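Listed next: structures, encoded as structure tokens.
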Structure I
Amino acid sequence: MGAFAQRLSAGLARRQQDGLYRQRLTLESAQGPVVSLAGRDYLNFCSNDYLGLAAHPRVVDAFCQAARDFGVGSGASHLVCGHSTAHSQLEEALAEFTGRPRALLFSSGYAANTGILTSLLQRGDCVFQDRLNHASLLDGGLHSGARLQRFAHNDVAALQRKLARASGPALVVVDGVFSMDGDTAPLAELAAACSAHDAWLMVDDAHGFGVMGERGAGSTEVAGLDSHAVPVLMATLGKALGTAGAFVAGSEDLIEGLIQQARNYIYTTALPPAVAAASLESLCLLTEESWRRQHLAELIARFRRGARQLDLPLMASHSAIQPLLVGDAGAAVELSHKLRAQGLLIGAIRPPTVPPGTSRLRITLSAAHSEVQVDRLLEALASCWRAA
């Protein structure tokens, strides 16, 4: 065997031995509260389709009509000939919805975050990130050439001390809702710290956008922050909106600067126009059907009450992400398998996604779930947890 083959083989063997080997699920149905896998139906509690829009008839119809009008592929990058009226309409709607002058579409959240950070930051700048930030934010900071410093999770005082010692342009970057813990960043306090030290604040609201706030505008709406407090707002379309891709919203100069400089934007084929059209329809549903957010909030409260009665070790989250702390990676995988045997899909999250010793089940709730389905989840958890 050559060096690369030996390295790959040894790495895979270690992952299997440590309980960290990952395998894909191949669904035979659309996303929803019930999905089909290997000929069997399962209650689905591991999807990020928080509002239940991924298979909504209006969203599907918008996609199909746009595919008929624009074709399936965009054909090129945005700066060549891949930018369509569907893209423009979505960007304008997202800018208006978020209260920003402009918005810019990216092919994925990962591409958006790394593209923003590597374009905005330069060598000699400082970028401060929460220790539990998404990997795309950390990678963007590392690849930017700026001085990357991480601060303790949600510790504003620790950030303030670092900002006080910083010199040169400074950018503070946080998740609005943390994807593996489900808790929310103290955005108002972070914004105040940034203002006091002449730093910019960037918020990745992938898991808050569409779900949180009276309008569904996300964690920044809940914190009462506008574009002056949060100059860089990023969110994804593949979670609450149920489609794919991501966007950044901000000032005219920010968006124009990204169009001119962000390699992830310049050198990537544009999202299919049909995805943009479907996302625009999802955004309309988000504004028209506030009951989805209300129902989801009621389900979250119902689940947490039931888990508390069962003494299940839930983490401190009031979002649609409800992590059940297990600890050992192997034990988390075993619990996930037991639940699947009872007809429930729940993912086991293990290192390196989370720190060693904090493996968990990442339970996600959707507005498409019913109270009966959440009660079934609690019953299965009680049975499997006692047997663990």
Structure II
Amino acid sequence: MTFITMSKRELDRYHIIAKLIRKEINTVKAAELLNLGIRQIKRLKPAVKLLGPKALVHKGRGKQSNHRLPSPEREQIISLISHKYPDFGPALACEKLQELHHINRDVKTIRQIMIDERLWKPKVKKQSEHRSWRQRRSCFGEMQQFDGSYEYWFEDRAPKCCLLASIDDATGRITHAQFGQNEGVIEVFGFWQGYLQRLGKPRSIYLDKFSTYKMNPGVAADNHELKTQFERALSELRIEPITAHSPQAKGRIERLFGTLQDRLVKELRLADISTIEQANLFLENKFLPDFNQRFAIVPVQPANLHQRLTDKERGQLSAIFSRQDTRIVQNDFTISLNNQWYQLTPDQSVTVCKQDRISVEEHLDGMVKLRLRGRYLNYKTIPKRIPKKEYPWVLAAVANP
């Protein structure tokens, strides 16, 4: 007994052609039911009479395709992926085969080989809760999605660190990326200072409610004027901060990190990079240009909404991106910051009195500056606070800035 494997479509065709042969329906009705031409029905009818169901089975079934890869090339691909790229996905493996081994095959071909050889297993998408789609912004620079991702970016070659990245909402282009130790104020300020000097000011920044970017609601409830260091800096630069209520809301940057945690980790491994300094150079010179060329899209509108820094803003940038706090001038004209005492000197560009509230700026380069009514004050560091005593004089302005 011979068994014939037939698809549902072939089985349906056989039932209709059999009814035609038994004269239960005519040729026109059979063509209508099978959505085929009358001439094709007339060809199928005698074939089924002669060969039975086998006439409807594709002749190439069970045979190797004429377009199948030559066995030596297929074995080479399997060997390379098994030994050099065992944890790569099909797209990245295909790129590396083309780039490093000059094997130019379609990613679908590589994907099927990896599935057949159990080198890669397709992910089953989980059904998620319904979320409405948000249209991209129209122009480059209209909105940047920004976040940080802690990961073992160098695998076992170095400790876990943080990648800060921004992606343009209109184009999907990674506008800036930088490795750092953490997602704290200093690292974030350094990131955005470099961004603004290179690209200018975006219209808005979309970020999460991490404490670096958004004041804790319980704290902010007591003082509505209270802002984080980052909110204060954006306010001075007139950049709108937009805070997301969930990770899914800023899905573009979240999906980017999912891609980078796969693709970038492997690229760093292939380049034998294990330090933050090397990785930042690799990002700037190789990875980001190549990534953006592959995946960035053309915006709906051609305008670039980044606004170049004015000369005044450029000169104030280090002050804007500094950690700022307020201190009270003591009776002996000293202030303290982080267990370090500072003595104000008599020669100042503005009058300083006891109990004045002074702004203290901690710059990214470690420099500390004291500011009162828009003027910087002269001071000297002292190992410990000077014993209290009354000064008969009041610091007064002696020179214009």
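A value of -13500 was computed for helix-only ellipticity at 222 nm (-39500 (n - 2.57) for each DSSP H run of 4 or more, over all residues; to 500); which of I, II is the source structure? If you can, show how the numbers build up before the last one.
Working: I: -13500; II: -11000.
The read-out was computed on structure I.
Computing Cα extents along the principal axes in Å gives 122, 45, 37 for which of I, II? Walk me through the numbers on the way to the answer.
On the way: I: 57, 55, 53; II: 122, 45, 37.
This figure was derived from II.
Given that distance in nm of label points 7 Å out along Cα→Cβ at positions 30 and 374, derived from a single structure, equals 9.5, which label among I, II identifies that structure? Clearly, the read-out refers to II. Each of structures I, II was scored by distance in nm of label points 7 Å out along Cα→Cβ at positions 118 and 134; the highest score is held by II.
Taking distance in nm of label points 7 Å out along Cα→Cβ at positions 46 and 350 as the criterion, the top-ranked structure out of I, II is II, with the highest value. Here relative contact order in percent (Cα under 8 Å, 6 or more apart) was derived from just one of the structures I, II, and that gives 22; the source is I.
For mean count of other Cβ atoms within 10 Å over residues 102-109, find whichever of I, II sits highest and give me its label. Mind dumping the intermediate values first?
Working: I: 22.9; II: 12.1.
The maximum falls on structure I.
Of the structures labelled I, II, which one yields 12.6 when mean count of other Cβ atoms within 10 Å over residues 70-77 is computed from its coordinates? Matching structure: II.
Once FRET efficiency 1/(1 + (r/R0)^6) of positions 230 and 270 (r between Cβ atoms, R0 = 25 Å, to 0.05) is calculated for all of I, II, which comes out largest?
Answer by largest value of FRET efficiency 1/(1 + (r/R0)^6) of positions 230 and 270 (r between Cβ atoms, R0 = 25 Å, to 0.05): I.
Laboratory data are not the source of any read-out in this text; all were calculated from the coordinates shown. Only a predicted model underlies this, so the values are computations on that prediction, with no experimental measurement involved. Cβ atoms are built from the backbone, for glycine too; each structure is taken alone.
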